[in-house]
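Asks: Listed after this line are the structures, all set down as structure tokens.
Here, each number is a calculation from the coordinates, and none is a lab measurement. Since we're looking at a predicted model, the values are computed, not measured. Cβ atoms are built from the backbone, for glycine too; each structure is taken alone.
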Structure P
Amino acid sequence: MDAMNHIDATGPLPLAERASEGGFTESLDAALAGFLAEQNSIVAEISESAAELVTSIESLVQGGKRLRPRFAYWGYVGAGGDRSDDGIVRAAAALELFQAAALIHDDVIDRSATRRGRPSVHKAFEHNHARQGWARDGARFGEAAAILVGDLCLSLSEQLFATAAPAGSPARVIFDGMRTQVMAGQYLDVLEESAGPTSPDADVLRRARTILRYKSAKYSTENPLLLGGALAGADSSLLAGYSAFALPIGEAFQLRDDVLGVFGDPAVTGKPAGDDLREGKRTEMIAHALLRASGADRDFIQERLGADDLLGDEIARMTDILETSGALQATESSIEELSERGFSALAGLPVAEDVRSQLRTLGEAVINRAA
């Protein structure tokens, strides 16, 4: 899930934005801290050593811009939700835990060494293995521990969301569907890395867009907005309007992430330059290059993208191909078209003007970011 490499950018919210949300993000932070502290105590009763599982989650969810919770919050408010009801806070906290689980597992799948400028969870466990001088393979230990941390995080997300939305409720149906979509999208992403080089080019763009939509776009913007609306009792018309706005914004979000995965500033993204090329991500930008590049350049991408021994000059060559073939520009054009479609739908939403303004601010933030 390459979107996850960059979309968890940290940093405080502007004071004006925090004020407009009436302390929502502060309540969210407190809810997460309190819930995880309880879980830490529960796990510590089993073994102090096992408490490190929860400690890893606590570290990962600290800070961040809370984009998914904020989409959920404004979807809730836009549908007339009571801002004093803490149900939206608990649902949003569950979204953060789901996101954390996805990040942990994604870093294992992609063999990413860093997250937010720090060692990823599996690397942190591997480093601890080395410091302690433990037996057997440290890398394998780190991956196994991270998988278990991610699994626990998924379980805790489910546990917390159940306190906000009962089984069978509209919000519950959306939450369950979101989880299935992400897992299916992630598998298609992994599948494309292996099967892509031998698959027909005729539908390479369709495959890339399907992966983009289900592994990232829907759960990054659309489903959080729908969850918030559903918790407030939004009707089908408003939910359809939310989707018309949020899905294209989410797809533009992911495409921006694809660009940052190759051309982003490492000092800002927290990832090495060209990291998606090392990981072999067959993004929509890569799909454009495969359709537009010369035969030799196309063959080079097919043979060397994601190679274990990929060299720095080969990354530079791929980056150049993405620019000279027009793949980068085609991706930027798609971002622009999707943005226009989403914001056009936003203009027609039957919500209060402050809600529309906040949703526009969020949409612009995810599309125009540098990390």
Structure Q
Amino acid sequence: MASLKKRGKSYYAQYYAGTRQRRVCLHTSSLQIAKEKVRQIESAQLRGMDNPLPTRTLLHKVVQAYLQYLPTVKTVANIRRDAYYLRSAFGQICPELEIKNEKISRKGIKCPSRKEALPIQVKYFEQVTTRDIADFIAAQVRNKALAPKTANHYRTILTRLYNWAMSQYGIRMPNDRNPASKVERYKEKAPNIRFLSLAQIDEQLKSLEGQPQLQAMVAVYIYAGLRREEALWLTVDDMDFDAGPNGMLRVQAKTVDGESWEPKTKINRVVPISSALRKYLDQYEVVESDGGWFFSSSKGMCWDVNNFSRELRKVNQASELPWTNLDYRHTFGSQLAMKGESLYKISKLMGNSPEICRRHYAALVPESLVDSVEF
């Protein structure tokens, strides 16, 4: 049995857990609310549970602890993305992180400042409700004209935060419920995939004849379907020209000059080099670099993703071509789908899940359904 004690304006519950006496602040000055909380404690004791009342933890402490946990399960790029969404939701409470003995600076993210207004106006982590999160996401959609997919990203990242806090950090939420998981998802539109036709591929690569490295890199994106960073992190050892008819391209985790990198999905894969791609790779002369990069920057280092995109955009604008790295990657998947390759094979080659490939490229293979309607 638990008893009530009052000290100052707050009530406390006093009870025994085994042979140890415990006293818990009920954070209320209302006798009726205090009695209800005592009843919950007694009910939990009968079920062999400990104190069922919600914990009371400062919001910024939980978020900072979560950000310190992320490097054990996510890449630096994904941590930056999560930190951006969390900063938007809870204010500027994402300090610089110590990741593998290297400080990752995030432009625009400052240390905590309690004087600044938080988008979600609470002090304690457990005070956030489903309505708070739903109203915050709705306000972001209205003020920033967010796409439904981006709005759902907020919901997903906040759900993961609360799941971790409740399962790993010892947070007890009211009714033991994750408030973010109850937020209704926004309905996403069908993806609008832009890709190059065979004629446009020839036009794109011909426009880069004066830029041999850019031409080879764009050929890799188009004919191998690599993500932007995957091609920039290729080394000479990743190119096996003796395997298969035309060689193999290996997308794999590596450490170069003390800096580690891994594919987005954390799964290594091999992509066969096509005869069309091999032609451009044979024309390209690799410049020796300390890191052994297959495509090195002008300084002999790994290309910075933003610098590469800026350089490619400048060259394409001069030729009045609108294509980007994502368009090249979609070209690889789209052209294979129209050729009749299975979505499962395409997903393996691109390092995506079959479901993502189905969403993106299933509409491009209607010919495969022709025979299905004949009785």
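Asks: One of P, Q was used to calculate mean count of other Cβ atoms within 10 Å over residues 161-168, giving 14.9; which? Walk me through the numbers before you get to the answer.
Replies: Numbers: P: 14.9; Q: 17.4.
Here the read-out was taken from P.
Asks: Taking FRET efficiency 1/(1 + (r/R0)^6) of positions 265 and 345 (r between Cβ atoms, R0 = 30 Å, to 0.05) from the coordinates of each of P, Q, which one would give 0.40? Could the numbers behind the result be given before it?
Replies: Details: P: 0.40; Q: 0.95.
Considering all the candidates, the number was obtained from P.
Asks: To test your reading of the models, identify which of P, Q gives -13000 for helix-only ellipticity at 222 nm (-39500 (n - 2.57) for each DSSP H run of 4 or more, over all residues; to 500) when calculated. Don't skip to the end; give the middle numbers.
Replies: Details: P: -23000; Q: -13000.
Answer by label: Q.
Asks: A value of 27.3, 84 was computed for Rg and Dmax of the Cα atoms in Å; which of P, Q is the source structure? Walk me through the intermediate numbers first.
Replies: On the way: P: 20.6, 61; Q: 27.3, 84.
This value belongs to structure Q.
Asks: In addition: Which structure, out of P, Q, was mean count of other Cβ atoms within 10 Å over residues 225-232 derived from, given a value of 21.9? Numbers along the way, then the final one.
Replies: Numbers: P: 27.9; Q: 21.9.
Label of the source structure: Q.
Asks: Given that mean count of other Cβ atoms within 10 Å over residues 81-88, derived from a single structure, equals 15.0, which label among P, Q identifies that structure? It would help to have the intermediate numbers written out before the result.
Replies: Numbers: P: 15.0; Q: 18.5.
Matching structure: P.
Asks: Hey, relative contact order in percent (Cα under 8 Å, 6 or more apart) derived from one of P, Q reads 21; which structure?
Replies: Label of the originating structure: P.
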